[in-house]
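Got some structures for you, see below.
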Structure I
Amino acid sequence: MIKLLFGLHRLPHLSRAEFQRYWIERHAPLVRSHAAALGIRRYVQTHTLDDALNDALQASRGGPEAFDGVAELWWDSAEALAAAIASPAGRAAGEALLEDERRFIDLARSPLFVAEEHPIVA
């Protein structure tokens, strides 16, 4: 399997709580409704906590600003993903998701990439 990872930053006018509420309450059902057309096998949202530990971890590494969350979507293969997004139903689903993402995600600051998972400790 392959996965698509999406490190999300919220739009500037949204608080983290508003962003995460919209993501789980509005966007997640939309993804679910298009999962079959896109061939999505699994979809997970990881919401960043507002916790002092995150600030300490970032400072200890000199790292950049944390994401507001990470989306993970799985497909059987790169070919399955390519076929899904090339189909008319997949293109329509992708357009609907992108239209909604523009409502709450700062897309220019939110990297998106396909990757292969290598579990080390399971």
Structure II
Amino acid sequence: MRISRGSKTGSNGLRGDNPIAAYSAAQSLANRTMCDVLRKLIDAAIPNASSRVWHGSPVWFVDDNPVVGYNATAKGVNMLFWNGQAFDEADLQPVGKYGAAQAVFGRADDIKSAVVRRWLN
């Protein structure tokens, strides 16, 4: 995995100097669990991506282009794909006017690993 600006999720993402792990640790237990699951799925699916906290949320980049990220809210965790509208996936809801789409997870059980892996591929 490439490291961007000193941040890296790493194999377990639990190092104290890891901004993505720190982001996760700052969340409620329910959101932390979802963030950790998503981080592991993303790292496994796109191992050559760089990652960092960008505009306050964990984001993964391929060739300096943002590809996927997530952010915790009071209601759960939103997973955003910058080009997600091109996926033609009913479970991804359009966001904004530039082709992004997101999935919203209210509980860790809502995250279907096989579906998320498909989106990431």
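Quick note: the coordinates plus some simple rules give every number you see, no bench work behind them. Computed from a predicted model, the values in this text were never measured in an experiment. Cβ atoms are built from the backbone, for glycine too; each structure is taken alone.
When helix-only ellipticity at 222 nm (-39500 (n - 2.57) for each DSSP H run of 4 or more, over all residues; to 500) is computed for each of I, II, which one produces -12500?
I
For structures I, II, which has the highest computed value of relative contact order in percent (Cα under 8 Å, 6 or more apart)?
I
P(r) over Cα pairs in 10 Å bins from 0, in percent was computed and gave 12, 40, 34, 13, 1; which structure, I, II, did it come from?
This figure was derived from I.
One of I, II was used to calculate distance in nm of label points 7 Å out along Cα→Cβ at positions 51 and 99, giving 3.8; which?
Comparing all candidates, it corresponds to I.
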